[in-house]
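Listed next: structures, encoded as structure tokens.
Bear in mind that the values in this text are calculations on the coordinates, not laboratory data. What you are looking at is a predicted structure, and each value in this text was computed from that prediction instead of being measured. Cβ atoms are built from the backbone, for glycine too; each structure is taken alone.
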Structure I
Amino acid sequence: MIAELAVANAAFKVIKEAVKNSGEIAAAGQAVIDWFNAKSEIQKKLEEKPPDQRSDLEEFFALEELKKQQQELKELMIYQGRPGLWEDWLKFQVDARKKREAAAAAEIRRIEVVRKKRRRLLEQILLGVWLTVLGVFLAGLIFLAAWVYVMKSKIF
């Protein structure tokens, strides 16, 4: 989580510097995306971490730093960007999160399909092996019965 916070901080510094130099938030487009991705990654890691392994203080300060940066970003977008940029940014974040969640769900479905195909292939292979064993066993029984019949007829 510290690495992601460092990425978020670095991206935010680039955003501030780009706005300071050009006067427009659009000049820092990739840095804004990097900051958003780092923020999402931090939130995801915090949610995934078991409660007994969380550091409340570390979590609090990481989230507090993100809130501060988000407020500064909001002010930059409102005062340095075009009208409605902040609302469009919020909509973009929602859409990006939905796309990531849909991609993750699609990946999970793809993995399940692959697992089902593998399981079915294994079942078919095992069925083939069992049928082969059964066929060999039955052929052996028939051969044994024929052999016993031939031997019995030769003895009597």
Structure II
Amino acid sequence: MFGMFKKKALEIKAPSSGKVVDIESVNDEVFSTKLAGDGVAIIPTDGAFCSPIDGVIVKIFDTNHAYIIKASSGLEVLVHIGIDTVMLNGEGFSRILEPHSDVKAGDLVIKVDLDYLKDNGKDIISPIVISDEKSYKDMQKYLGDKQLNETIMEVK
């Protein structure tokens, strides 16, 4: 009976297929020191970047290198595609959806030319972070090889 009062964990899904690693391994202090929030990073094997949760797109940066999805619970998840990719001014990125769009986990948001990023000297490791640490009490991370839409984190 008391179990019904327990808050269910929100599953954060892989926004792309690839290898999920600790956020501390990202070669950018803003992410590796968790200044932008805690989470994981994915080394993508595919250029399709999707929503990691059900919710609403609250922001897509003008250069299409990052986006934020907000769940109905208020939890916000930032997906940052590559490191220093803002310097590409949107080249190599194609926006599929627009801000204020309702999304389900797995819906395509941004298509990325990973070879273009690499050819321009950018690291393709992509942080996925929860920016507001007050919005959750516990985070479980699932590292290793993941397919698009497999669980990579659970937050309570």
**Complete:** Across I, II, mean count of other Cβ atoms within 10 Å over residues 78-85 reaches its greatest value in structure II
**Request:** Given a value of -0.78, -1.05, -1.28 for log10 I(q)/I(0) by the Debye sum over Cα atoms at q = 0.16, 0.20, 0.25 Å⁻¹, for residues 22-109 alone, point me to the structure among I, II it was derived from.
**Result:** I
**Item:** distance in nm of label points 7 Å out along Cα→Cβ at positions 38 and 70 - structure with the largest value, from I, II
**Value:** II
**Complete:** Value 34 of relative contact order in percent (Cα under 8 Å, 6 or more apart) was derived from the coordinates of, among I, II, structure II
**Prompt:** Just checking, which of I, II has the largest value of Kirkwood radius over Cα pairs in Å?
**Reply:** I
**Request:** Consider the structures I, II: one of them gives -32000 for helix-only ellipticity at 222 nm (-39500 (n - 2.57) for each DSSP H run of 4 or more, over all residues; to 500) as calculated from the coordinates. Say which.
**Result:** I
**Message:** With distance in nm of label points 7 Å out along Cα→Cβ at positions 30 and 134 as the yardstick, tell me which of I, II scores highest.
**Reply:** I
